[in-house]
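Asker: The data blocks that follow each hold one structure.
Read-outs throughout are calculated quantities, based only on the coordinates presented, and are distinct from any laboratory measurement. None of these values were measured; they are calculated from a predicted model. Cβ atoms are built from the backbone, for glycine too; each structure is taken alone.
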Structure I
Amino acid sequence: MVIGINLNGASKAYPFSELEKAGKKSIKDQLDGKELEIRYDAESKSAEIFDAEGNQLPAVTNFWFAWFAFNPDTLIYRAP
């Protein structure tokens, strides 16, 4: 499973497996010059994406293959 986001033509997928590896409830990242916060709940296996002001952004939770089919140029988050 991934949570994916599109911003101004740029797309990025956050695999739940990578979010679990990060071991945090909140991850800071950037896409298209915008600050993002990805909040992952390991217990419920769910995630949400917020902007720098704390506004929830539209995102899609889906299987990787489905996300990739519609977003073949997507970037992929990898835990450090």
Structure II
Amino acid sequence: MSNTIINQKLNLEKTNITINDQLKFINNIIENSPYGIFVLNNNELIFQNTASKIFSQDNLSSFENLKKLINKKSIKIIWK
């Protein structure tokens, strides 16, 4: 019984290390992307990477300015 628990603990630790490595890899890609990345949920901005800050101007946040630019171009986007 104790061997099973020890093995399960070791497996969980290895899995946790793998997940953390994958998360670091994905975060590195997102943060170092030269493109602005916006993540939305229910019309709310929940994440933007550093590169997206190039859109900010006129005292508007990057996200507010992006929506303004899209509306000027008459691009149909459904904000769900």
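Asker: When Cα extents along the principal axes in Å is computed for each of I, II, which one produces 29, 28, 22?
Answerer: Only structure I yields this read-out.
Asker: On to the next question. Taking helix-only ellipticity at 222 nm (-39500 (n - 2.57) for each DSSP H run of 4 or more, over all residues; to 500) from the coordinates of each of I, II, which one would give -4500?
Answerer: I
Asker: Taking FRET efficiency 1/(1 + (r/R0)^6) of positions 13 and 69 (r between Cβ atoms, R0 = 25 Å, to 0.05) as the quantity of interest, name the structure among I, II where it is greatest.
Answerer: For this comparison of FRET efficiency 1/(1 + (r/R0)^6) of positions 13 and 69 (r between Cβ atoms, R0 = 25 Å, to 0.05), the top structure is I.
Asker: Using the calculated result 18 for relative contact order in percent (Cα under 8 Å, 6 or more apart), pick out the matching structure from I, II.
Answerer: Answer for the origin of the read-out: II.
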